[in-house]
Structure P
């Protein structure tokens, strides 16, 4: 009986130690790049897809949204391939221009690992950083559209053109998150017809999975 209890304890402890493999915890990506737009952003992703997007370290009103299961799984899968950022050296040995300080971190209870780099040649790290950049790009469009619809409705058309260009070139992650805003533009009679039509066109592309 004692041997059986010991076997059970060891296997339970081992399963607990391996819990990050199931995608639990929280992954954060921060980019700091002075004199760029934005010069700071942070994306905080929980294992269930719940996400916060901040545009300043002290941003107390972050955007909140839920990533798709596919994108969430991709983020955690890449993090696991990077050993959850444990003792990882990701900085490229090549001399490259400053491209913004990037921080990837993983938290799960008392476990906390992070790594910082300017540019990396590690494929999984580059892919993960690129995915977070595309998430940020999507949310930047959301922030600008919200602002323009309130304070500069004539600027909506230009923003929609930029949004559509980024969508067509694959620079946006989770573009479906923009659908409610685009529907709002499409239905707002106080916005010029050109903007309404453009919003409808972008919506069709998003719904078609472009």
Structure Q
């Protein structure tokens, strides 16, 4: 771990709503760990703006074993490691993880983070599980597509879920299509394998950074 919350910061019984928000954060950097949040050009972004989290520490790896190309891509010449996590600082310096960079959808020139859309879908009473991915689209380049598992006996249409999202987040972030499945592919640890969901849509096509 490169960040932490103290014992006192976990005590929210008597905390204000503002103080309780920090539990959604990853905390502060550990002593000896340097963390920056940068844009695509490697420039630091201001508080509240989303960028990639990069870290530097004596405890961090020097290279990938026998993978020089991966090392070159992930680690800068001066030792900063690109984590692949997108995040932001708040004004007090707490770090919040937004999503994985490879999962980010670029639709119509807008950056869309699937986790934000998924959190809205999980608010719908009919939704058991949801995964949001970008799929090829002739107009948008990438289209926001939701893959949904419904709760036993629940019924809802794709249009109803799309409208549900539009009422709660910016309309351009809402899914433009919804696919209902019986189960989502997962690894042994239970993590949803989005690459498997994307495969049938992107096979034979160019999917940048996916």
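Details
- Among P, Q, which structure scores highest (criterion: volume of the Cα convex hull per residue in Å³, for residues 24-127 alone): Q
- Structure from which 3.0 was derived, distance in nm of label points 7 Å out along Cα→Cβ at positions 56 and 72, options P, Q: P
- For distance in nm of label points 7 Å out along Cα→Cβ at positions 168 and 184, the highest value in the series P, Q is held by structure P.
- Origin of the derived value -0.54, -1.24 (log10 I(q)/I(0) by the Debye sum over Cα atoms at q = 0.10, 0.16 Å⁻¹; candidates P, Q): Q
- Computing helix-only ellipticity at 222 nm (-39500 (n - 2.57) for each DSSP H run of 4 or more, over all residues; to 500) across structures P, Q gives -15000 for structure P.
- Comparison of P, Q by FRET efficiency 1/(1 + (r/R0)^6) of positions 88 and 152 (r between Cβ atoms, R0 = 35 Å, to 0.05) - largest value held by: Q
Every number in this text was worked out from the coordinates using simple rules, so none of it is lab data. All figures in this text were calculated on a predicted structure; none of them were measured in a lab. Cβ atoms are built from the backbone, for glycine too; each structure is taken alone.
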